[in-house]
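Read through the structures below before going on.
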Structure 1
Amino acid sequence: MAVTLDIARGNANAQTVSGIPVTAPAPAPASAADDRPTLIGLTRDELADAMGEIGVPEKQRRMRAAQLWHWLYVRGVSDFALMTNIAKDLRQQLDARFTIARPEIVSEQISVDGTRKWLFRFPPRGAGRPVEIETVYIPEEGRGTLCVSSQVGCTLTCTFCHTGTQKLVRNLTAEEILSQILMARDRLGDFPDAATPQGAVVPSEGRLVSNIVMMGMGEPLYNFENVKKALLIASDGDGLSLSKRRITLSTSGVVPEIARAGAEIGCMLAISLHAVNDDLRDVLVPINRKWRIRDLLDACRAYPGLSNAKRITFEYVMLKGVNDSDADARELVRLLKGIPAKINLIPFNPWPGSDYECSDWERIEQFADIVNRAGYASPIRTPRGRDIFAACGQLKSASERMRKKDREAVAAGA
């Protein structure tokens, strides 16, 4: 039974929802004690190998893998019993050996602006206890953007980011990354024959989850292999079929992995820049002490496929009296010269204990004018979901990694 967390305490307008609405079919949740391996997140070849494990003849394995792929990523089923073009005895074998269950929803919150935030719970997988992450859906006219997490916690300690106050617990698996997309589509009725919950704020036409941004909890390039595997499955034309131009990976500047992301994943790139000199960026984004701004921008200039049609997005949080002067704007333009880019200006989203304030709106607009006059698109991101702590930089869960001796004691008891 899902438990509702009072994250929206003190906000009379925010809605907190628990359980499964009657307008949407309930996806089968994963049992905490279920030790069956999952089929979600496997490549086609790995699915074929899994079919061999239950005795499917070699000549049939690729065909069965294709059937499973269709049911998982086109139809969105989470129960083998619903796979009607697979023989009943094979479905029973699959169910006995594997799982395709969804994670547990701990809570679902709906902002006054229609933004949704889910808290999902996953198995320990080395952390000693079950772990939780947050995922956010942002509905807009013509598109619906899902902000996906890649890690439980984060190692980067960016001082303006709430997630940075949570120590890294563990990386998410490819299955857990994909499950965030599957769960969002379940909850919104975005799979064939599914119903959208009554009153949900969603795009008026087209796919409800049309864009993916790896901008949730964690640094995606510190979990490269799992993120790569998940995004390649998400962009597969015979499955979830999300265009790589609608998938954006955001990094704080893990320079050695940037070229790999372009070559091996091929998605859009976003850079969390936030400062125009190394001294300030060392404070705001401490990874800068390892890879300086010059190194980061050199990697951006060499990003595979970079063009005016495939620009890099530079994210710049507006901090009052810290990085928001006219001189900062002019230096930003100078730094980005020659890079096909747009600059997203992000009004700082407050969180308990933060030392920063958001720049005044007039100051943000003046900053944007300077950047725009230099020829760069410089949209000011409208804060979404602030009332439920779902806005950029506000995500965090209560998960902590158990000490090694405690994890060993739990494992011994099990």
Structure 2
Amino acid sequence: MRLYRSFKATAAVCSLLLVGACGMFAESSTSSSSSGFNPPDIEAQSKLGPTEGQVNLVSWAGYVEDGSSDPKADWVTPFEKRTGCQVHNKVAASSDEMVKLMKSGSYDALSASGDASLRLIASGEVAPVNTDLVPNYEDVFFGLKEQSWNSVDGKAYGIPHGRGANLLMYNTKEVSPSPMSWSAVFDDASKYKGQVTAYDSPIYIADAALYLRETRPSLDIENPYALDQEQFDAAVDLLKKQHADVGEYWSDYLKEISSFKSGDSVIGTTWQVIANLAESEGAKVKAVLPQEGATGWSDTWMISAKAKHPNCAYKWMDWIISPKVNAQVAEYYGEAPANIKSCDETSDPAFCDTFHATDEGYWKDIAFWTTPIEQCLDGRENIKCVPYAKWVQAWTEIKG
């Protein structure tokens, strides 16, 4: 369960927890099919009607800003003026909370992460999205379209919002030589006993699986979110071994920055924006994408199958990925934008380079969070994979 991942927004409420251009116009080769995964038969909206005067959203902090947290961050007010749809937003603290809120039937749309999206699709809580009703969808990077966390068998269940990678950060004075592999926090973690930090979430099991995919080929791991029992047990065992060397599991970005500044942590998982902030505050750190690749996150705006204000919801989805607005959100939040044209709208000319927004080659090495389900997402048949509920249970055991 991911907690607040917003940075500027969270700073205002810091007691809350976080939980190259070449190829960017090419069609993605990633299959969107989840073999054996058959969600309820729900039709996408065929056309837009009159707006209903309001829209009720569930989002991560920092995604729906009206100027109340930061006067410079307001993309809600112009939306309301343009559409007549008054925005009512509920900030969620975790993916589990998002799922629970959507099941209440009180919300029209949400910004779902990959560890929640398939749960919502499978339960029929969200409807497919008619992308023809979202004009700005045309300019979304193809690497974010029709992926396993936002589509099923080529049918879109949402509008991509942005993306980010889970990187390896280390103290440049304390860690030498510079690590190029996740082995630094797994097999070699004892070198930094008590000073290793790891992301506090069941989805972190996928990080171990990704490492094992490269280092233990006999396990035949193809997708770190599609693990049979043997593969899952191997990942859990690796994390239980790592636990002895972990000084802190982080979910609050402020605490991770503080820990690296004080020296309590010298190596562990991070996000690019955390590394940037830590360095700006004097921490001697560097973040790298290890040779095995990494896990990552891409959030998706999804519409409730029971939406009372679907036309305003569609207007919002188109607005939030429009070039200027998507650039504003990306900079405020700390992620690569979803819209190709947003890179021309950022206030920092180097922003998209820093966050690898147009480098599709970079993202090919990122395994984006996807909800683990019994139907193996790697296409294997006649075998059951370990579902997310058991990941949650195992995470409790890992942490003791």
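No lab work stands behind these numbers, since they all come straight from the coordinates. Computed from a predicted model, the values in this text were never measured in an experiment. Cβ atoms are built from the backbone, for glycine too; each structure is taken alone.
Quick check on the output: 147 is volume of the Cα convex hull per residue in Å³, for residues 126-317 alone, derived from one of 1, 2. Which one produced it? Clearly, the read-out refers to 2.
With distance in nm of label points 7 Å out along Cα→Cβ at positions 334 and 358 coming out at 3.0, pick the structure among 1, 2 it was computed from. Attributed to the structure labelled 1. A value of 17.4 was computed for mean count of other Cβ atoms within 10 Å over residues 294-301; which of 1, 2 is the source structure? Structure 1 accounts for this read-out.
Of the structures labelled 1, 2, which one yields 21.3 when Kirkwood radius over Cα pairs in Å is computed from its coordinates? Clearly, the read-out refers to 2.
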